[in-house]
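Asks: Below you'll find the structures, each written out as structure tokens.
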Structure 1
Amino acid sequence: MNYILIRIISVSIFLVTAYKWGDCKNWKKYYPTMCFVGMADLIYVAIFNDKPLWDFPTNFLISPLDELLLIFGCFFPTVLVFLSRYPKKLLNQIAYNSMWIGIYMALELINLNLETIKYYNGWNIWWSLLHNTIQFPLIALHNKNPIVAWIIALVYLVICMKSFNVPFLVNL
């Protein structure tokens, strides 16, 4: 599989989408939440380094650079567009979150089909659905209340570590 072409196309689509539908003039307003999402990804990489749940294999960039490309080229644009258009009414928020969960699930299914994502250690598409169902409301929450969002994210991290048998302590 030509991963470089797929990665270039994916990042280009995310960046064009952010330029077209994101509130680029006010990007600083969303920057803390972009950093929250980027930091969450880096925490995943650090904590699950020895026991990954998923991976986007690459054949052109070393893994840390590919991770940064995903953060800056996919996750930051996602946050910009997602928050730029986030509705005020609760029912609209539920529908909006559901739409984004659907978009991310569709992208994941495409990646699975193209074999540009691999699952490990018990992770599967259903875990991804749960993750996305938590992730998008958490992004919206972080934009309004970062402390509560971080607390929930850390609780979620602990639950994932327990669920996938990732140790908290070094075995002596």
Structure 2
Amino acid sequence: MHPQDVIAHVSEGVDVLADKLASMASLGGPPRLDGTSLTVPFIKEDLPLVDHALGTSLVLPNGQTLGQVHRVPLLGQARVRRELVLSLDVTNFDSQPPTAELLLPDGSPLPPGDWPKSIAGEGIVPNHKDYNRPFFCRRGLREYHSHPQHEDNPWDKYRETLALHQIVIELLHDLQNTWIGR
């Protein structure tokens, strides 16, 4: 598909996204399309996280018990606000799904250690073989469909029914409600 055709196609999807985000202002917005780069600013509010050691019944050969350290939200504290930007590269959309990453407000990549985490260990993965950064492991994104674990779940299975605005809104929703802190 010619780049100008992609931009025209994506522009229509961004207009729909802008309308939807206007009624869901807590998610983020307004979206901005610059060529094939789509950005959506948002505020991420989370409880601060602390490291908490949990003991186990496992005993090492030297008699020492093994423990695990988990990052957990510190309840009863004021939320920490971070301004972030969801950035999607929509090059060749929709013959290819978009890529998605998190940026700081100045446009620089969010450092890997500052990406939100999933308490259940799902949805955000520390490193992708092709992108050398954390990524959102979810249908509708190039990182997901190009990962070896998802070869049996191709983009073509979703491209007719998964609109760009749905991909963005689902990501923003999970960033606000499912994934925590850093």
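Asks: For which of the structures 1, 2 does the calculation of helix-only ellipticity at 222 nm (-39500 (n - 2.57) for each DSSP H run of 4 or more, over all residues; to 500) return -23500?
Replies: 1
Asks: To which of 1, 2 does the computed value 16.6 (Kirkwood radius over Cα pairs in Å, for residues 16-95 alone) belong?
Replies: This figure was derived from 2.
Asks: If Kirkwood radius over Cα pairs in Å comes out at 17.9 when worked out from the coordinates, which of 1, 2 was used?
Replies: For Kirkwood radius over Cα pairs in Å, the value 17.9 is produced by structure 2.
Asks: Here's something else I'd like to know. When you work out distance in nm of label points 7 Å out along Cα→Cβ at positions 128 and 160 for each of the structures 1, 2, which one comes out largest?
Replies: Largest value of distance in nm of label points 7 Å out along Cα→Cβ at positions 128 and 160: 2.
Asks: Now, a different point. Quick check on the output: 2.6 is distance in nm of label points 7 Å out along Cα→Cβ at positions 24 and 80, derived from one of 1, 2. Which one produced it?
Replies: Label of the originating structure: 2.
Asks: Please compute relative contact order in percent (Cα under 8 Å, 6 or more apart) for structures 1, 2 and give me the label with the greatest value.
Replies: That would be structure 1.
Asks: On to the next question. Of the structures labelled 1, 2, one was used to calculate mean count of other Cβ atoms within 10 Å over residues 48-55, giving 15.4. Name it.
Replies: Going label by label, the one that fits is 1.
No lab work stands behind these numbers, since they all come straight from the coordinates. Since the model is a prediction, treat every value here as computed from it, not as a measurement. Cβ atoms are built from the backbone, for glycine too; each structure is taken alone.
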